[in-house]
Structure P
Amino acid sequence: MNGEETLDRAFETVECIAFSGEGFREDRQEVCTEDIVVITLNGRPIVTQVATAAQLEELGAGFVISQGLATRIEEVRVEGLTIHVRAPERSEAVHSIIESCGGAMGNMLVSPVKSSLVIDKGLVFTVISHIVSSLWEKTGGAHCSVLFSEGRLVAKSSDIGRHNTVDKVIGFAALGSVDLSKCILGCTGRQPLGMITKAANAGIPIVVSKAATTSRGIEQAKKAGITLVGRVKPGSFCVYSHPERIEGLQGSR
C-alpha cells in the first residue's frame with residue numbers, strides 16, 4: 001500500500017462500434033468495472049455498495065472513519081469483494097445495514113475539525129493539478145481524489161463513485177498513520193452535505209474541488225470548521241467557508 005492510484009481490476013476492455021467523420025468501425029474501448037462490495041465492522045455487515053474493486057483495504061478503513069463509526073482502525077482484511085474491518089467503535093455511533101453508492105447517511109455523526117493549517121493560494125492549484133486520473137484517461141468514467149500533506153501528494157485514488165475515492169484516501173491515511181489534521185483533500189466531484197461530512201469525521205480541515213458545492217455542503221463546512229474551496233479553474237477559485245486558512249484571507253468572513 002503506497003497511496004498511489006491502482007488500476008488492478010479497475011477497468012476491462014470491451015468491443016464496440018465507433019463512429020467518426022469517416023463512418024463506422026469496429027473498436028475496443030476500456031470501461032470502468034462495476035462491482036458490489038460488502039464492508040463489515042467487527043464481524044457485522046454495515047454496508048453494501050457499488051464500487052471499483054481496487055484499493056479495497058483503503059475503502060473499508062476510510063468508510064468506517066468517514067461514517068463516524070470509529071476514529072482509528074486496528075485491522076482490515078479483504079476476502080473477494082468483502083472487506084472486513086476491525087476497529088474500536090464509537091459508543092454514540094448509529095449502527096445499521098446500509099445500501100449505498102458510497103454517500104454519507106443522514107444519521108451520521110459529525111465531528112468538528114480542529115486544525116491550525118494555513119496554506120498559500122498557489123497550493124490550491126497544485127492540488128487540483130494532481131486529480132487527473134489514469135483510470136479516467138482510460139475510460140472517461142471515473143472520479144478521483146487526492147490527499148496532500150505538507151505540500152506534497154501522499155495518496156491518490158480512482159473509483160466510479162466520488163464518495164468512494166474520498167474513503168480510499170482517508171483509509172490510506174488511517175492505515176498509514178498520516179495526520180489528517182494537516183491534510184488537504186482534493187476532489188473531482190461536487191461537494192454536497194455527504195462529502196463534507198466525510199471530511200469532517202476524518203478531521204480534514206481543507207477541501208478543494210474542481211466542481212461546485214451545494215447550499216447544505218456550505219452549511220456543513222461552516223458548522224464543522226472546514227475550509228471549502230470549489231469551482232477551481234486556471235487562475236480562479238471560490239472560498240465558501242473558513243477563509244482564514246488561506247493566506248491573505250485571514251481577515252475575511
Structure Q
Amino acid sequence: MTAGSQPDADRSRPDLQVGRDHYSYSVYADPAMAEAFDALRFGGPIGRAIAETQERVIAEFLGPLTGRTILDVGTGTGRAAIALAARGARVTAVDASAEMLAVAERRARDGHVAVTFARGDVHGLTFAAQSFDAVVCLRVLMHTPDWRRSLAELCRVARERVVFDYPALASAAALQAIARRIVHAFGARVEAYRVFSDREIRSALRESGFRVAGSHRQFVLPIAFHKKLASPSTTGAIESALARVGLTGLAGSPVTIVAERCAS
C-alpha cells in the first residue's frame with residue numbers, strides 16, 4: 001500500500017511560482033495526459049523495451065537497493081519509483097503535477113508496493129541536504145525551466161549518487177528539438193525540450209561537488225523511428241550494428257548518467 005500524500009509544501013515558496021505557465025507544468029496538469037502518459041511513452045514493443053532497459057540501467061547504477069533511501073524527482077506516473085521499491089528500496093517520489101501523482105499512487109496501490117508520494121518542485125526540493133542515499137530524475141532536465149538550478153537541487157539532497165538522463169546535443173534528438181522549438185515559436189502546443197552537451201553536464205555536476213561515474217547511451221536513430229518499426233529484434237540488430245562501428249558512443253541518446261559525490 002502507498003503512504004499518504006504529503007502537503008503541497010512548494011506552494012508556500014513564492015520563488016517556485018516563477019515559470020508555472022511553462023509547458024512542463026501545464027501539459028502534465030491535464031488529467032487526460034496523466035492517464036495516457038504510460039501508453040504514450042511506454043506502449044508497444046519498443047516502449048516496453050525502453051522501460052525494461054531503463055529499469056535495468058538504473059538498478060545497475062544504484063547497486064544493491066534493499067533498505068536504501070531513494071528520492072525519485074519528477075516521478076510522473078511512478079514507474080521508476082515503483083520499480084525501485086519493488087526491489088527493496090525505501091522510496092519517496094515527488095512531482096509538481098497532482099494529476100500525475102494520482103495515477104502513480106493508484107499504480108503503486110494496485111501493485112501492493114510501498115512508495116511515499118508528495119507534491120514537490122525540482123527547482124526547490126523541501127528536503128534537507130543529503131537526505132537520501134541516492135536521487136533519481138528521469139525526463140525532467142530536458143523540460144524544466146531552469147535545468148542548472150534543478151540539477152544542483154538533485155545533488156544537494158543526495159548523499160551518494162544521482163541518476164538522471166538527457167537527450168544529447170550530438171544526436172538525432174537535437175534535430176527533433178530544433179524542429180519542436182520552431183513549431184512552438186509559431187504557437188503550437190508541443191514540448192520544446194532542450195538537448196545537452198556532455199561538457200555542460202559535467203561542468204554543472206562539478207559545481208555541485210559531483211563527478212560522472214558511468215553512463216549509458218541508448219539509440220543512435222530516433223526513438224520515433226524505432227516505434228514505427230515496432231520490432232525489438234529489428235531495432236536490436238540495427239542499433240547493435242551502429243554500436244559496433246562506434247556510433248552509439250558518439251551519438252547515442254538519451255544518455256543516462258550516474259554521478260557520485262566527490263570525496264571532500
Structure R
Amino acid sequence: MLSAGIDIGSRTIALVVLDGMEIVKSDLADTGFTPLEKAREIIYSLPFKTSIIATGYGRHAAKAEFAHSTHSIITEIKAHALGVTHLFPEARTVLDIGGQDMKVISLDDQGNVDDFLMNDKCAAGTGKFIEVMANALGYSTVGDFGRDSLSGSPGSKISSMCTVFAESEAISLLHKGAARQDIGRALHVSVVERAFSLLQRVGFKTPIVFTGGVAVNPCITEMLKEKLKVPVTVPKDPQLIARSGRRLPDLKKPLAIKLNEA
C-alpha cells in the first residue's frame with residue numbers, strides 16, 4: 001500500500017512516498033511565496049494515488065486540501081521521533097535546525113518523546129540566520145559559506161544572536177579588515193553555542209542525530225561534534241531522513257518517516 005508524507009516547512013517542502021516498507025520516491029522543493037500551491041503541484045505530479053499525511057507549519061492547510069487518511073496530520077515533534085527511531089533505533093536525542101526554528105527532542109528507549117525544547121520565536125541560530133549571513137558576506141551559496149568558514153581562525157567574535165544586529169557586527173568586522181572566513185567561523189560558533197545551550201537544557205543523551213537543512217552545513221556539523229565531544233550522526237539526507245530504497249521496520253502507521261522542515 002502506498003502512503004506519502006508531506007512537510008510544508010518555512011523554507012522547503014519535502015515529500016516521501018512509501019510502498020510498504022520501501023521508499024519509492026522523495027522530493028524537496030523551495031517553499032516559495034505560495035507554499036500551498038507548491039505542495040499541491042508536488043502532490044498532483046505523482047503518477048499514482050496515495051494516502052497523504054501532512055506535517056510542518058503548513059500541515060493544517062494541507063489537511064484541508066489533500067491530506068485524507070485517518071492520521072492526516074502529525075506534529076513535527078512526533079514526526080521526528082517516528083522517523084529518527086525507525087532509521088536509528090538507538091537514538092536518544094534529536095537536534096533539528098531548520099529554516100526558522102531549532103528543536104531538541106529527548107527520546108526514551110522505545111522511541112517515544114520524553115521531553116523537547118523548541119526555539120521558534122527568533123531566526124537566530126536557524127537556517128535563515130545562516131542564509132542572511134552568507135549573503136551579507138558575499139557568498140553565493142550557504143554550502144560555500146560553511147566550507148570556507150571551516151578554514152577560519154579564532155579571534156573574531158559575534159556577540160549578538162539577533163539576526164539584524166549580528167549582520168551589522170559582521171559587516172563592521174569586514175570593514176575593519178577581518179577575513180570573511182574568520183567572520184564566518186565566528187557566526188557558525190554562535191549557532192553552535194545556541195544549539196549546545198538548548199541541548200544542555202534538555203539534558204541530552206547519546207546517540208545524537210542531527211537533522212534539518214542546517215545539518216548539511218559542514219562547519220556546523222564539525223563544530224558541534226567538537227563542542228559536544230561525542231559522536232553526532234548526520235543522515236545521508238538530513239532534510240528528509242530518508243535513504244532511497246532503504247528498508248525500514250514494519251510501518252504500522254501511515255507515516256513512519258520524518259519529512260524534515262528545513
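Each reported figure results from applying straightforward, stated rules to the coordinates on display, with no laboratory input. Nothing here was measured: the structure is a model prediction, and the numbers come from that model. Cβ atoms are built from the backbone, for glycine too; each structure is taken alone.
Computed quantities for the displayed model
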{"read-out": "Among P, Q, R, structure where distance in nm of label points 7 Å out along Cα→Cβ at positions 53 and 157 as derived comes to 1.7", "value": "P"}
{"read-out": "Structure (P, Q, R) behind the derived value 26, 21, 21 of semi-axes √(5λ) of the Cα gyration tensor in Å", "value": "Q"}
{"read-out": "Identity of the structure behind -11000 (criterion: helix-only ellipticity at 222 nm (-39500 (n - 2.57) for each DSSP H run of 4 or more, over all residues; to 500), calculated), options P, Q, R", "value": "R"}
